[in-house]
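Trainee: Next up, some structures in structure tokens.
Quick note: the coordinates plus some simple rules give every number you see, no bench work behind them. Please read these numbers as outputs of a predicted model, since none were measured by experiment. Cβ atoms are built from the backbone, for glycine too; each structure is taken alone.
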Structure I
Amino acid sequence: MNIERTTLPGIGVRHIFTTREGRRIGIVEYLVGDRRDVVHDDPNDPDGMVTLTLTRSEASALAALLGFPEVVAVPA
């Protein structure tokens, strides 16, 4: 599976992949704060995206529900 990584200048980074059903889903990580947006294509608008905004802890909880271990950032 390919994950597209797009830098959003002044905003953060978007990571998107295409599902087997052809839907595009991803995450926007913001540079400031702990906001994460879950985004997916709008089936009624080919140019639109639907967004669900989560805090870092909410995103971690969702990842755990999906079966992913929590990733902890460690300062260099």
Structure II
Amino acid sequence: MQIYLKLLANYRNYLPMGTIGNQISINIAENINPEEILQMFSIPPIPESVVLINGKTMVPGEPLKEEDVVCAFSAMAGG
């Protein structure tokens, strides 16, 4: 099954060497959830990371579907 991993800002450093841009396509087994994708690429876990699936807030533990776009970036605090 193919999905897309999009990493923004400083998270682009977690993409494989030679990646052009901020997104890659990857093939994964069925029933993989977004948290497992974070682990595969050594991306900091939630709540350190904001993770969106197809532009919407991720549902923890929900399996990814074909052609989903997983987008991750650093959670920021401000005031």
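Trainee: Out of I, II, which structure matches -4000 when helix-only ellipticity at 222 nm (-39500 (n - 2.57) for each DSSP H run of 4 or more, over all residues; to 500) is calculated?
Mentor: Structure of origin is I.
Trainee: Among the shown structures I, II, from which was the value 43 of relative contact order in percent (Cα under 8 Å, 6 or more apart) calculated?
Mentor: The read-out comes from structure II.
Trainee: Another one. Among the shown structures I, II, from which was the value 1.1 of distance in nm of label points 7 Å out along Cα→Cβ at positions 24 and 64 calculated?
Mentor: II
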